[in-house]
Structure P
Amino acid sequence: MSEEAKATEGLKSISEVAQETSIPESTLRYYDSEFSDSLDIKRDPANRRMFDQNDIRQIMYIRRLLKKDKLTVKQVKDRLAVEKDLLMGPVRQMEDSAMSALTDRLDRIERQQELLVKAVEATLNEVRHSQRLLDLNLTRLSLIIGQPEQK
């Protein structure tokens, strides 16, 4: 299957949607431009609009609000924005909560890292001190024995 075919699999062209919904293509294009914040209509490699089932459901909802409920375009936009906020509110809360938890975890990891660095530095200092003591004792021992020190 070609990349183009994969990208448009399960999607419908504007003419197919127009036929299925009885909404003229020009109206579908208008909805796409006017309600772009609420619609996520994809484009194929040739830049043609491609609609999935969610797009079609949303278009039918917009159509009902405009025609049956007699709302203005602005009222529909406002309503869609409120609905989106209501849906996205819990998502944003979860994102904020997850971000806070991740930030706390990162802070703990950074504190642990600082403690580990200090522990490694202290151990290294002890090793250096022990090495100096060993060198000093080796020098003393070689003087006592009377042999040159070996390193």
Structure Q
Amino acid sequence: MTGKRCWRANNMPTEFFMPMKKPPTITHQQKQVTIVNDKPVFYEPDELKAARAMLMAHLGQHAPKRAYVGPVRLLVKWCFPLKGQHQDGEYKATKPDIDNSQKLLFDCMTACGYWKDDALVASLIAEKFWAALPGIYIRIEEL
């Protein structure tokens, strides 16, 4: 299919900002395990459940009318509340690790119908900042 584009579900990028007092810092990897009948059972601690619920509530307000069906570029800007001497817009080079932050966000976006599978994210730009207005900025565009 050189030179031709596939049919597109969404012609316009999806772009929004979700203001929140503090973006979630707990990661999907922080699931817990317990043993029941000599078998491991994984569960989400309360903090992870709360973070998932908060993201689902915010993301649900901005879900596209039709799910993306082809490859997309996802831009995510994690904006954390200002602390100490940090300036608005300054890159945040401290925990949480940015790669760990993406999984819970992707899972919630999938559950909200942004796409059928987050494997469609072919290009990812993720950044962390200190910000006067904390929250998460998201932009999705078809490739």
Structure R
Amino acid sequence: MTDYFKYYAQTYRVEDAPDGGQRGYLLNTRTGEFEENNAIIPEVMFARAGDISYIGEAEFIDRTEVERQRYFDGDGPIFALYQTIEGLYDQAESEGRPITPQELALVKALRRRTFAMWDEDFARRDAGEPMQNEYQKRQFGAEASSE
């Protein structure tokens, strides 16, 4: 079984391990990958309010992709889909209207796809094959001005 959480500004999932224990994976906003972090499992599992909350799988995927889109620039199929998402929001803004339910459904479908594509790309890399997407972390504020 897998449980999904918002842990401050990151997404976190807790999975049942084959040994009967649990494993936790936190989104690393420097790499875009989920990294094992079991130390915060008790904090997450017993949180009652505040910056830690239980979320469903669909919201977990959506929040993860919002963060990846925010923190990374790059080339490849994932980033082409991110541009499509940005285009939908830009079009609605230029027309002075909120995004429509149909557009929102498309955005969520595209984010489900990019979520799977990140997993596929990391698996490809881990198997010694080249990744289909090239990416780098976006620079913000002081980070951007120091370069």
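Only the coordinates and a few stated rules stand behind these numbers; no lab work does. Here the structure is a predicted model, which is why all the values come from computation and not from measurement. Cβ atoms are built from the backbone, for glycine too; each structure is taken alone.
Quick notes on this one:
- Highest-scoring label, criterion being distance in nm of label points 7 Å out along Cα→Cβ at positions 54 and 134, among P, Q, R: P
- Parent structure of the calculated result -25500, given that helix-only ellipticity at 222 nm (-39500 (n - 2.57) for each DSSP H run of 4 or more, over all residues; to 500) is the read-out and P, Q, R the choices: P
- Identity of the structure behind 4.8 (criterion: distance in nm of label points 7 Å out along Cα→Cβ at positions 22 and 102, calculated), options P, Q, R: P
- Structures P, Q, R were compared on relative contact order in percent (Cα under 8 Å, 6 or more apart), and the highest value belongs to Q.
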